[in-house]
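Undergrad: Listed next: structures, encoded as structure tokens.
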Structure P
């Protein structure tokens, strides 16, 4: 990802959960600087992005910070491709991969389960009162 991709990625964020409900954005600049932000481009347009820390940051695992796919290409497998890329990169230095998903983000939960993740914990009220952040985990090696 480069700075030129940020506007397209910001549009994806604006149209996606959990950011719509939370009324939040993603600051891509630190992740670009640390080479932890990547995009999928099709026919010159950003199809999706993934932001993650591949090095072990918690319990011998990397951490998925954000993933998003353009509404125009959802359901075509770009999310799975981005997730698989993040997992391959993380598997070079870590044996586990973690992420958090909001309790109200049912579509996200279904996607992560389809990718082989399982819920291993819950943090109530961490970001939004009345909802939880679910901790998901996948063994990579």
Structure Q
């Protein structure tokens, strides 16, 4: 079964979520190419809305971002985290964007971005574990 067939067979709500994920991930990727991180976060945050009861689970949002990253070129951890932050916030979830750093055995500095909601990593899990990364202080303007 092809990609288009699988997409068409999804429930309408999942198709909508997947399309929104591709949109936000593409927007984040393009914006990061052109603008500094702080400005990108402000643009993606949009106008703050009153809190709403979550309508889509964090698991479905994680699923949608993982699928969307397959069709958005160079959708590394930071664009994924920014897209997830925008979606989670808009869909009524408390969210925290995290960035951590670590040194490799060759003294290279490596960074990784992830998103947490309700104390759980939603987007950005690593097979080798996030415990190897030293989290940086929360970014200004972080929404929770």
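Undergrad: If you work out FRET efficiency 1/(1 + (r/R0)^6) of positions 24 and 96 (r between Cβ atoms, R0 = 30 Å, to 0.05) for P, Q, which one comes out largest?
TA: Q
Undergrad: Output the label of whichever structure in P, Q has the greatest value of relative contact order in percent (Cα under 8 Å, 6 or more apart). Don't skip to the end; give the middle numbers.
TA: On the way: P: 19; Q: 23.
Max of relative contact order in percent (Cα under 8 Å, 6 or more apart): Q.
Undergrad: When you work out mean count of other Cβ atoms within 10 Å over residues 32-39 for each of the structures P, Q, which one comes out largest?
TA: Once mean count of other Cβ atoms within 10 Å over residues 32-39 is tallied for P, Q, the winner is P.
Undergrad: Comparing FRET efficiency 1/(1 + (r/R0)^6) of positions 88 and 128 (r between Cβ atoms, R0 = 30 Å, to 0.05) across structures P, Q, which is largest?
TA: Largest one: structure Q.
Undergrad: Now for a separate question. Matching task: 3.0 is the computed value of distance in nm of label points 7 Å out along Cα→Cβ at positions 40 and 56. Pick the structure from P, Q.
TA: P
Undergrad: Further question on the same structure: Out of P, Q, which structure matches -14000 when helix-only ellipticity at 222 nm (-39500 (n - 2.57) for each DSSP H run of 4 or more, over all residues; to 500) is calculated?
TA: Q
Since every read-out is calculated from the coordinates, none of them should be taken as a lab result. The structure presented is a predicted model; accordingly, all values stated were derived computationally and were not measured. Cβ atoms are built from the backbone, for glycine too; each structure is taken alone.
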